[in-house]
Every structure is written in structure tokens, then in C-alpha cells.
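K.L.:
What follows is a set of structures to go through.
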Structure P
Amino acid sequence: MIVDPGPLELHPVRIPMRRRFRRIDHREAILIRGPRGWGEFSPFPEYPAEVAARWLEAALESAAGDLPEPGRRAIPVNVTVPAVAPDAAAALAAGSGATTAKVKVGEPGDSALDDLARVRAVRDALGPEAKIRVDVNGAWDLDTACRRLDALAEVGLEYVEQPVSAIEDMAELRRRVAVKVAADESVRLADDPMEVVEREAADLLVLKVQPLGGVAQVLGLAARCGLPVVVSSALETSVGLYGGLLAASLLEDLPHACGLGTVSLLGGDVTFDPLVARRGVIDVRRPAPSAELLERWRPGDARRDELMRRFRAALRLLT
């Protein structure tokens, strides 16, 4: 289905997840075809229009703006391990070919022992030389974060991503624990993404193209922040993921594997040649969606109408 607001074509899609991830079991998006190519608008369902508008800026930059040519030809990426049982976590890590893993912890209902068992399983699967990072999505309070990170220290962590939600707690946690602290939500959901840097609340930043408003915004923030950055995905299809790969390819330094190996978490894609990692690396190339797959993943009327409503609400804020 094509909806045409002026020069753009809008293609809503709804793709099942291989496993429930981030408390969703389908990934919904609008693929946008414009005069300069394809973009993706896929804010998560709980985000208000004020947040979704930044995602739309990124989509329109890709579909109608002037993207630079890539720098690096390939980007090293981590394997993302959802909050699954230890044996499933080990299988995912071992089968990925990656030497860096990001493990989800702090999920509702999971205990400290559950988290530790999952992270241990990934360490055992990848070996002592692999880098293991954990992602909490701000779920812990300060005292819980201290206890849980002390317990996880035996596994050896590269860093912990967004262990607590408040910036003041992030700063205090850095003083209490030895593991490096990375900021994600404290950057992409903040009115001022530099606040976490100015308050010395992070050792590195996780930057995502859609939530921050586009490739140019990510590159500008990376240049200003003075910290190492890890470019990560927002669980896009291959169309949206290209923006992250492009941004990572243009960074002056790339000290950490990027969090861009996430297309494999989807139960399908909009292209027959998806941007998936091979031996922990993704080539930087710009795929176009297939008409057949756009039709395959076309949502029912109710979900399509909701996606279009959200698109129009975000567009009103931009115009």
C-alpha cells in the first residue's frame, strides 16, 4: 500500500520478532521513499509525538536529504542477547561469530541470579578474550545497580549501559563502581544530550541515529562530547539500520564494536539482502526494500491507521 503526502511514498510494515525483545513481539515501521532514497520511521509505541518527531527527522534526512558517502567499508558489531535462559543466550552468542556481546539484564521478574547466569553463559560461550557488555535500560535504582554490578564483576564487563535512569545517579554510580558506565537513554531522551557529559555521568555514549534526529546529529554530538561513542541501532529494519552504519563509518575513532547487529532479532526484513553480521562485521551498503516484502509485512487496517496517525502527529511538530 502506498500513501502519498506530496512527493513521498509511505509503506507501513509490521514484522514479528524472533523473540520478545524490549517488551514487544512485533516491530512496526513506516518505510518512506523520497527523492534521495528510502528512510524509516519506527519510534516505539510508547513514545509521544514530541519524541517521535526526532525519529521522523532522521527518516526524512535519509529519504530527502543529502547523506554523505561512507568512510569505513565495514563496521564491527556486537551480538545482542535478549533476556533469555542461559542455554539460549549461549547458543545465540556462540552462533553469532562476534567477539563482543551485549546482554540484556534487569528485565522485570528476573533476579540477580538470573542475570548472572545469563551473562556467565555468554562468557563461557565466547571465551575469556571476548568483550561482554550489559544493558539495563535504566531499570535499576542506585543501590541495586551497585549490588548487581558487584555480582557481575566476576564475569568481566567492558561496560554497563544505562544502569540507572537519573543522571545524578549515573554520576554517583561512576564513583562507586569500577566498571565503565555508558549513557543511552540519558542522551537520546534528554532535552539536552550534552547534560550527561557536562555532569560527568558517563564514560562513553551510546548514540542512535533515529532517536537523535539523523546522521548529521549523531556525528555532531560525537564530535562535541569528547568521549568514546558506540553507534547502536533502534531495532530497525535494514533500511533504517543503514543510517547507523553510515554514521559509524564516518567517526574519526571507533574504539568499540557497534550495537548494529540487530536485524537478526527480527523475524523478517524488508529486503532479501539484509544488513546482517558475518563474523561480527557488517558491510556498509544501502539496501532498498523489496515490493514483495513490503506487501508481505503490510499491517492490518487498525495497525496501519495507528502508524499513520503517529506519522501525522510527528509531521505536524516538524512543520
Structure Q
Amino acid sequence: MIRVGILGATGYTALEAIRILLRHPQASITALTSRQDGNLHVSHVHPQLASRIDLCLEDLTVSALAERCDCVFSCLPHGASAAVVPNLLAANLRVVDFSADYRLATPDSYLEWYEHAHPDPTRLGATVYGLPELFADQIPDAKLIANPGCYPTSAILALAPLLANRLIEAGDIIVDSKSGVSGAGRSPKLTTHFPECNESLSAYNVGRHRHTPEIDQILQRSTGREVNVVFTPHLIPMDRGILTTTYSRPIGQHTEGELLDCFREFYEGKPFVRVKENLPATKDVAGTNFCDLTARVVRGRIVTVSCIDNLIKGAAGAAVQNFNWMYGFPETTALW
């Protein structure tokens, strides 16, 4: 059994990680941490876990975590995660980091988009990006995994096959995404207050969303092409799910059947990508680790539509998928 600790265990993604790991035959949750809620039993924060796990939330030191755990899922926010990860690694713990702290390529890029200096800059650009559909061969030996962002997962999985096969222009891509409110996290905010977001659809962070450089850089890393996307996120009044539509200029002429065949070939043997003939919807993937995607040719443009559950494939499910690769378990364990 691999002993797993979860840092920042009060949030939505931590709850999903706990739920999945509780049904994992080779994982045992041995520590849950929080700096805000004292030593409350986890069921007081997540009532869904009553009678399913008997652990309290604790503010543990790295040495205490090292005694109890083999692997840590860090659900801490950006900045806070990178402040503790070096000590976790020094204690011989393996880490799956849910934050954005290790996803970008350079300290300058991190400073530009996150507006503060990176606490652990030497690992930027050298940390494995935990999207197994693209980087599975790098994951088994990794001590630290940068778990992908939810929006980038939905966009990268749709665009990588087209870019890798040079079917679309790399410098003229529009990414339009809609996300459920859980993507904003559990902490109360005015924009996610029920009277503010219910029965309303709104764009936010237009031109300055922090997932923009992640999409650009990971697509470049995986396809070898310099990519520039115009990314616009939207908040939609539902609990969970992301639907992403991309628009790109084709290189040459391609039928919809050829595009779908490109997806099928690219993702052959990748169990969590489902290429669809129909237009997918967020309900098709809710509560699962699947990404459903399709493509259309519309007035000289290639349009893709992809759907994921932002809390599962966009966070906790991807983390367990990475965990399975790290320890040599079947990729679908606890996720199928």
C-alpha cells in the first residue's frame, strides 16, 4: 500500500481526491492537513465522508508527513505550494502538485502572469507536466508532478493532435471555454455568490487569464511548434464541468472524418480520451475522468469541442492517473 497525504484537504479538489483514493486498492490515506480548521474531523468539513474515513485535519510538519506518507497530493494554492514542495522532496516524499507553481517554463513567465517571484525557480521547466496522454513516459521516474490546469487540459487535448500532425496554423488559435462555479474554488467570493452568478453567463480575465501561457507552453513542448492562443474563460451557473471550443485555421483541406481519424490515431490506447461523432456535453463526463472531444469543419475553419469534469479530469482524477503511472499501477485503477 502506498501511503498518501493530502495538503490543503478542505477544498473541492481535495474532496474528490479523497473520494477516488478511498476506492484505490493500493492507496491508503494517512494524513490530511489544513492550517485553517484546527483538528476538526474531516467529516465536519466534508460531510460526504462521514463513516468513510476516520482522520482529522492537522497542521503537520514536513517531518511528520515524511513519517506517515510516501506520496503527497498538494492541494495548496499557488505560491504556498512551491514554498513547501522543496522540503517535501528533500524528505524523500513524492509530490503531485495541484497548483500552478510548476507548470510554466521560466521564472520570468511565472512572474509576468502571477505577479510575484517564484519561491523555487530552479525547478521551472524541468518538472514533468502530468498529462499522461502526452507525457506518460516521463511520469514513472518523476519525484514531482505538475498536475495540469483544468482549462488547459480541455484545450491541450483538443489541439495537440492537430498541431502535431500540422493540420492547423500554430499562431492563430482561439480557445473559448465555459466552466462551472466549482472551478473558482470553495472560498467565498462575490463573483461566485449565488445571486451574482445564478442565471448569468459572464466572461472574465479576458486576455490575462493565467492559464494562457500554460496552454501555449505545453502545446509547444508536446508538438515542437510555437503556439499563440487567444484564451477567453467564462463562468456558467452550474456546479461542475468545462466545455471548450477552439477555432483554428487549417493547413490544407481536411474533412471532418479525417480530423476524427487523426484524434483516434493520436489517442489510441489512451483510455480517458473518447473521440465522439456527436457534439459532447458536460453531463456526458460529469463525475468521470474522461475527456470527450470532436471536430467540425466550418467555413474554412477547424472547430473542436471538448468536455471534461473540471474537478476530476481537470484536477483530482488526473492526479490519481499520475499516481498510477508513478507507482506502476494500471492507469485506470480507481478511475474506471
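K.L.:
Please state which of the structures P, Q yields 22 when relative contact order in percent (Cα under 8 Å, 6 or more apart) is computed from it.
P.N.:
This value belongs to structure P.
K.L.:
Sticking with this structure for a sec: Using semi-axes √(5λ) of the Cα gyration tensor in Å, for residues 32-167 alone as the calculated read-out, with 33, 21, 13 as its value, let me know the right label among P, Q.
P.N.:
Working through the options, I get structure P.
K.L.:
Identify the structure, out of P, Q, from whose coordinates volume of the Cα convex hull per residue in Å³ was calculated to give 132.
P.N.:
Structure of origin is Q.
K.L.:
With mean count of other Cβ atoms within 10 Å over residues 160-167 derived from the coordinates and found to be 19.5, which of P, Q does the value describe?
P.N.:
The correct label is Q.
K.L.:
Looking just at mean count of other Cβ atoms within 10 Å over residues 56-63, which of the labels P, Q belongs to the structure with the highest value?
P.N.:
P
K.L.:
Moving to a separate point now. Suppose you compute helix-only ellipticity at 222 nm (-39500 (n - 2.57) for each DSSP H run of 4 or more, over all residues; to 500) for every structure in P, Q: which one lands on -11500?
P.N.:
P
FYI, it's all coordinate maths here, none of it is from the lab. Just so you know, these numbers come straight off a predicted model, no measurement behind them. Cβ atoms are built from the backbone, for glycine too; each structure is taken alone.
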